[in-house]
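Listed after this line are the structures, all set down as structure tokens.
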Structure P
Amino acid sequence: MNENIVETQELVKRYGDIEAVRGLSFVISRGEIFGLLGPNGAGKTTTISMLSCLLEPTEGAAIVGGYDVVKASQQVKRRIGLVPQELALYLTLSARDNLNFYGRIYGLRGRALRQRVDETLKMVGLLERAGAAVKTFSGGMKRRLNIAAGLLHRPEILFLDEPTVGVDPQSRNAIFEHVERLNAAGMTILYTTHYMEEAERLCHRVAIMDEGRIIALDTPRALIANLGRGIIQLGVAHGMAEGLLEQIRTLPEVRAVKRFDGKVKVEATRAQEALIRLLELFNRADTEITALEVLEPNLETVFLHLTGKRLRD
């Protein structure tokens, strides 16, 4: 996994005075599942749109499959499969007719097209429903057919933009399994989501995005380990003594403390032990705790720690 199939350098996209993407630089190795994790509006879809040649960058550069997305867009398009967040399907046509249509766009004809349509329908578990109109499909089946359309021409890299939005848990698991099988067969995947559990399960590395910027990039395990063992948030009275904050900082299980907006955020190496000591400190100081929340370490907690807000805010 030492060859980069995607490289971006200071990628920027502006719409007038609005800067949707702000100086993104990252690489994706061949054979990797790379995640863009962030809330709606973070710039994930705009980034994928630039990498798939649907939008031209305002500044910066991007190379996909060895080709510049601006100077060699046709070469890039031959090497990518794009599965957009919005379903790109004709609801009155059958699943097979939808794939026949997209296959012809990719230049497939005759026997080769028929074989490839059957292969992709089987791949996503829809071969038995090939003749049914897409309007009769569940949300999860439509999502799987959407993925099949992006796989027809055997792309080198698959861009999946929020592929599980609006589907039930069973269908989500089916999509996860398809993604894992595709990757096991050697496909590189760029996966955007605002569900942290998806990124933790699927992605080898994750870039956490917020307001158009990458604010952290590493393996999910490394990002979580760097945080420690969790965060404790305490709601406190406005009259809390500054000396109490200093006592919290001296606790052996505490890595960092921040006071803001009537709260104290404690980054702990051992959350449960730290919580017991915190309660003892507040009790001795006769200081009221108005709210208490213990956040176990995961990517949601990492995002909250870095931005002060939750992924779905």
Structure Q
Amino acid sequence: MTSPRPQRLRVPASTSNIGPGFDAFSIALDIDLEVRWSPAPQSSLERSGALAESTLRMGEDPIVRGMRRAATLANAKLPSGKLEISAPFPPARGLGASGAGIVAGLMLGNRLTGGKLSDKILLDEAIQLEGNPENAVGAKLAGAHWSLADGNKGWLHLPVALHRNLRFLLVIPPYPMHTKRSREALPTSVAITRAIRQAQRPPILLEGLRSLKPEYIRLGIEDDLHVAPRLRLMAGARAMIDFAYEAGALGATLSGAGSALLVISRSGLVTNLDARLRSRVQRLWGNDGMVLTAKLSSRGAEFLRS
């Protein structure tokens, strides 16, 4: 039997929730997870870059989980091989590392077992494995999307228009925030007045991101349900958001479940804001913290030449 050829793919990171878009809104970022696979007598996994921080066993890794799920769906056996994974962002920071990994694993597993699964099946399975749609959608489809279950065990993914001059800064602390812990901090019930305020914000936020109106972004990105309780788990996070606004940010909130913070800017102001945030991060965490700049990614997960 002919040995499978080496494979290489890239998958964009993503930021999600973005204020009131809890478990619904995602923006793919031009910061990539890169995966290489090559045939080998035994399967192995090697992480590099910021992902080297991960302590997950091989069988728990999102890429391996995705590969195994694709093989199960294809009723085929995966060939053994070496996985090499790298990314400039660490795991458990709210930048979609898990969603990107699952998408990468499903695509890789599908290719290694004959390519029998459609893109729709791969995306639906990624959402199922991830438990919510936004990071999987950002990784697979790129762009910005608002997702909603269609009531028939499927999903609607509505593309969201963003202004071309929109830029993002990710303030990444040296500590992770695991999704399980962050969800345990959420309220189980809310007052009707808070629910009403929450329902009023999404269209204002989306219009602000489309038109780059600062007052719309700042009002729309506020959140009454998940941001405040999660910020209380993260030392210095609220002060960093306040500082970002003082430094000229259009908006600031948690990225996903945290611990990274998402800071929104425009292209002409991002360099100055980046410098000020980096200076602040250096004072707080030294070289253990980081700031990444990004823009919308228009390229979804894709295979590259090996």
Structure R
Amino acid sequence: MCGIAGFWDKTANEQAAVGQNIFKMLQALGCRGPDSAGVALYSQQHDGDLVLRIKLGEHGNFAERGQHIAQRVLEGGSTLGEVSTTAEYLRLVLDRPSNDLRQLERLIESEAADVEVVSIGHHLEIVKQVGSPQALDAAYGVKQIVGTHGIGHTRLSTESKVDLSHSQPFWAHGYPDLATVHNGHITNYDKLRRQYEQRGIRFYTHNDSEIIGIYLGEQMAKGLSLEAAMRASLIDFDGAFSYLAATADEFGYAKDPFALKPLLVTETATFVAVATEEVAIRAAFADDGQGGSYKVREAQAKEVRVWRR
């Protein structure tokens, strides 16, 4: 029952209303997932720098913990450009990051067991929390964020707990700028997870959706394109699912071989929009931007489509 949504601006406009478009789609999908909401948005605002979003834990003095983590990062050899704390998130902008991002992540998360790096990227920022899209916007001003593309999620938990970490989108830990959202079930998740854990891969949740980003990141590290990795996932994943994936300069979707989970797509001369339900696309886009209506179609079984800059 989860709702997923994605937007891609085709005009190379770095000031597209990405946050507003994703928010409107998530708002329309809110009835599918009242437990939590989240967005992964891409912009050129800090091109060259590295932006980190860090969950500061479940409780405690977040401002003080954020200061401790910022000091750890400085002592680890990175140069900080910006440091800010909003609610349970610490946001860091690194002018000169340490060379090993996995080491940087471990350094930050050694602060406490409930600290988690939610996203790292030169263009990506993820914010997610328990509650509605409206609550997410009220806390983080999602509607005001401009950029090039983004993905979003509203969650109805069917198996795992409801908290910030189990919410989506998921960042593919260790792979900057790679994020995913998912609706459905990866039914061979437990088997795949054991195989990854035997190779030392850490999982942060018991949400089967988390494995998608890990899988795509590993395949791309072997030299596959995002599209090729997504096509391979249709062979290696069992279950009923639709998911979206994005990088700094790519955006795409994949649908399971049985087409059991809905996914609606529209593409015009200026944008691409994808969502679990047509009502979400209609809520965000009144027409095609040229005074005419646009067509919305259902993605087909085994369909994979990726757009690139």
| remark: Comparing P, Q, R on mean count of other Cβ atoms within 10 Å over residues 62-69, the highest sits with Q
| query | Can you say which of P, Q, R returns 6, 28, 34, 21, 8, 1, 0 when P(r) over Cα pairs in 10 Å bins from 0, in percent is computed? | reply | Q
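No lab work stands behind these numbers, since they all come straight from the coordinates. Predicted model, so just to flag it, every value in this text is computed and none were measured. Cβ atoms are built from the backbone, for glycine too; each structure is taken alone.
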